[in-house]
Structure P
Amino acid sequence: MTIRLANFEKGAKFDGDYGNALKAIQKRLRNIQVAHIVHKRPAIIVLEGWDAAGKGGIVKRLTAEWDPRYFEVWPIAAPTSDEKARHFLWRFWTRLPEAGDVNVFDRSWYGRVLVERVERFASEDEWRRGYAEINAFEKQQAENGATIVKLFVHITQKTQDRRLRARIENPWKRWKTGLEDYRNRARREDYLDAMHDMFARTHTEWAPWHVIDGNNKKAARIAALTAIADRLEANVSMTAPPLDPEVRRVARSALGDDQVAGANSP
């Protein structure tokens, strides 16, 4: 499958009632999280994309209705000195979800073939070898029962510039920007080359890429949450578990038959 980011630049507004659509998809995601908990299925969600693409807003709305005991969000920054002394995947092995948990990576191991490639933090041999290492790593997680969802949030240069400008002008958004944003912006063509190579080499059956047009934030959020829900739901039983008979017996004694008559309903 060939992915070209230029095909995801329409920036169309969300067609519908955004508030209602958001509530509906968050309710669906809440049930999906419960299904992962009760069936002890792990899931890994990877979010990549341009600076100011809206990844944080997607994560915020993705997890809004989730039980915080069963998910973790990992914002991935530059590796520490201890992490640099080990294989680049080591720090991600330590952040993988336990059975029943959903872990979200805001940036990920794909830094090896993106920023580390473009900025020459990794040698050419290292980043070229990274494709096969990443595919093997993801396949291991899939074979161990984890569902992997990989989203790339794409925005045009025009959209990115508008959002970067807003971060400078608003004093309460300035903490979200820095020199790195502008270093990356200056090498957009190099990043585009790296991104298209990444899609071509790591779009696999067990961990496919989904590109989100991020030029309209509301439309992007609904599209991203829907893509996540669709893939997670396809890999876990959505049948609610029956009520434990002993719990039913005790509940009937404590609450009365009428109150627990429909206890098996979802």
Structure Q
Amino acid sequence: MQTRKFGTNNSDVSVIGQGTWYLDRGDRKAAIAALRRGIETGMTHIDTAEMYGDAEPVIADAIAGLPREQLFVVSKVLPSNASRRGTVTACERSLKRLKTNYLDCYLLHWRGSYPFEETVAAFEELVASGKIRSWGVSNFDCDDLDELLDVAGEGKIACNQVLYHLQERAIEHAVIPWCEKHGVGVVAYSPFGHDDFPSLRSKSGGVLQAIAEAHKASPRQVALAFLTRAPSVLAIPKASSAEHAAENARAGDLKLSDAEIVALDKAFPRGPKPRGLPML
């Protein structure tokens, strides 16, 4: 599994991690087995949020007994809780549910009504107290990032977690360049789309399938390799089974040729720059 430097403390983070949205809605034992298998195969970056129902307790069971320093655990505060005191309280609640003493990164899930000054002050308080190692945001467009940067200053924002998959490449227009300019990691959520993975019977899906066959890989592995081709981008697919987790992990060592990247770029064009940032 490839690792990449991440965020303000330059942690080594697996390029393919594990998302947990809707993780609590299926079989609990299967979810725990999938997370465990993912960790065993190098996907030590685990992403969750207070919004994700009982995902945090499921993760707690999956990581119980494992060396904490070998994991990179991320959670998120809801905008409705993102006042200074509310952010601290939400973080402490997530720590209790995850049964851990600290988060490697803590994110504002999307922009809300609280001033950035309050949320940033809370993040910095949590860093100072050792409850989080770094902080970042999710679903932020460039104008939001500009405002946040004015409040926080350079070198504080660890990452921006955004929607990114083969059929939704809007962040390539401005968000990824902004993040690369300011040393902010980009984390792709829903990298297979939300029940929207390309049909292999389509023309573009055929290109994906042919490249997968050339590498003796799966189309989903090729998709992950394409999305993480830039050194600033990580991806956090969700797996519903141990077998699926292992399949995702193998994408962490898949290298596409320049010609294959060009072919995928043509098959799944990024399209025009949208008026707003796509999000789920």
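Quick note: the coordinates plus some simple rules give every number you see, no bench work behind them. Just so we're clear, the structure is a prediction, and the values are computed from it rather than from any experiment. Cβ atoms are built from the backbone, for glycine too; each structure is taken alone.
Give the label, chosen from P, Q, of the structure having the highest value of distance in nm of label points 7 Å out along Cα→Cβ at positions 42 and 250.
P
Source structure of the calculated read-out (helix-only ellipticity at 222 nm (-39500 (n - 2.57) for each DSSP H run of 4 or more, over all residues; to 500), -15000) within P, Q: P.
Where does the value 21, 12, 9 come from, among P, Q, when semi-axes √(5λ) of the Cα gyration tensor in Å, for residues 98-153 alone is the thing being computed? Computed on structure Q. Here Cα extents along the principal axes in Å was derived from just one of the structures P, Q, and that gives 52, 42, 30; the source is Q. Quick check on the output: 0.05 is FRET efficiency 1/(1 + (r/R0)^6) of positions 186 and 242 (r between Cβ atoms, R0 = 35 Å, to 0.05), derived from one of P, Q. Which one produced it? Structure P accounts for this read-out. Calculated for structures P, Q, relative contact order in percent (Cα under 8 Å, 6 or more apart) is largest in P. When distance in nm of label points 7 Å out along Cα→Cβ at positions 122 and 162 is computed across structures P, Q, the figure 2.4 traces back to Q.
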